[in-house]
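These notes open a run of structures that come right after.
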Structure P
């Protein structure tokens, strides 16, 4: 009989306001913990995607640099790089520099500059 009474007391305590209040507080604390873990997960997922993009970019750059190094290993590649970078020519070759023509003053679309005073009198036809 005593065992039955102890069970009844336990059941009565579990259904009391105090026990329900404690369970609600525990539930709120657990929900807060789960939310903070979820936010950390999302942040780490974002960082992971950025790192993957950086890795792909770095691998592409590495491939480009390896190609440049391979081309510099040949005499033709060295010569091409020296010509591009320093403007070096071989003996007997001449360097030609192309320059765009400067516009001449005979172009009809170009109007001569006038001062503000001449422009003001031009409004009145004078």
Structure Q
């Protein structure tokens, strides 16, 4: 199950997530991924009028490899389309780059630790 959460709900996860290179912002809308009432992952969306920026997709190490990142990606893409968003951007680390590429995102810029990606939802 995926549900809206607050940045405060992420307190128990912030230390390990920040060690993975994630940066948090209070303007981001966050969503928790739950299994049996336990949050095992989360993701964020920074919403602008004409585009959304996907941020902070993270799955606890003990739950990786089960398709939860993919489920959160599908959830965010469906929400973006339902809200009439034509372009989605993402900022990600090397760890999740491959997952974004599988969904058709293209790298538009690479920084020291991060990649900026873009997806045109009009093409989907």
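Coordinate-derived values only; no laboratory data. Values in this document were obtained by computation on a predicted structure and should not be read as measured data. Cβ atoms are built from the backbone, for glycine too; each structure is taken alone.
When distance in nm of label points 7 Å out along Cα→Cβ at positions 3 and 115 is computed for each of P, Q, which one produces 3.3?
Q
Upon calculation of P(r) over Cα pairs in 10 Å bins from 0, in percent from the atomic coordinates, which of the structures P, Q produces 13, 48, 35, 5?
Q
When FRET efficiency 1/(1 + (r/R0)^6) of positions 51 and 83 (r between Cβ atoms, R0 = 41 Å, to 0.05) is computed for each of P, Q, which one produces 1.00?
Q
Distance in nm of label points 7 Å out along Cα→Cβ at positions 19 and 43 was computed and gave 3.9; which structure, P, Q, did it come from?
P
Quick check: -8000 is what I get for helix-only ellipticity at 222 nm (-39500 (n - 2.57) for each DSSP H run of 4 or more, over all residues; to 500), calculated from one of P, Q. Which structure matches?
Q
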